[in-house]
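Pasting the structures here.
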Structure 1
Amino acid sequence: MTYIETERNNFTECVTPVMAARALLPFGGGGTGYGSKLMTSWKVKYNNRLYRVYAICFSNTATYYILSKGQRLFLNMPTCMW
């Protein structure tokens, strides 16, 4: 696993029209709300580029990551981010 350091000011909220429509459906339109590639409404700046933040959630907690060149880079995030 590869971790990258992130700061609170590197995050940008980016909600697409499709995401807004799915939010009106039960469980965000994603069935159970569990999975290994759950799209969040956040993007993070890494190497001077914005990357979508994804979540892995199979229990009552989630792990967040971005995809860069096909590789998962897990975020070492500040506490109380959301």
Structure 2
Amino acid sequence: MTQVSKYLPIWDKLKRDKRCRITAPIAFHRTIIKMVKNKRDDDTAYKYELAEKHMTHTIRIQKDPTVKTVIIFLLEERITINGL
């Protein structure tokens, strides 16, 4: 039986809501960011869906300056020049 990644729910919420806020120890921030980006790269269905709409996407990361343990992921989708 295949084990589901613990980072997959973060990527799914980010795709659905275009924003995801996570609280985690600072020592794990780099790993979480890397793994969410890996999940994005592995999601070929999402890439094809955006390609059909002539769109691209980027993940922007913000850190809350008041609460050092918070990471905010923002998914930005943009139309490409070919789609105009």
Open item on the list: If helix-only ellipticity at 222 nm (-39500 (n - 2.57) for each DSSP H run of 4 or more, over all residues; to 500) is calculated from each of 1, 2, which structure is the one that comes out at -2000?
Closed with: 1
Open item on the list: Given 1.00 as the derived value for FRET efficiency 1/(1 + (r/R0)^6) of positions 42 and 66 (r between Cβ atoms, R0 = 35 Å, to 0.05), which of the supplied structures 1, 2 does it correspond to?
Closed with: 1
TODO: Work out which structure the value 1.19 belongs to, where Cα Rg over 2.2 N^0.38 Å was derived from one of 1, 2.
DONE: 2
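Since every read-out is calculated from the coordinates, none of them should be taken as a lab result. All values reported here derive from a predicted model rather than from experimental measurement. Cβ atoms are built from the backbone, for glycine too; each structure is taken alone.
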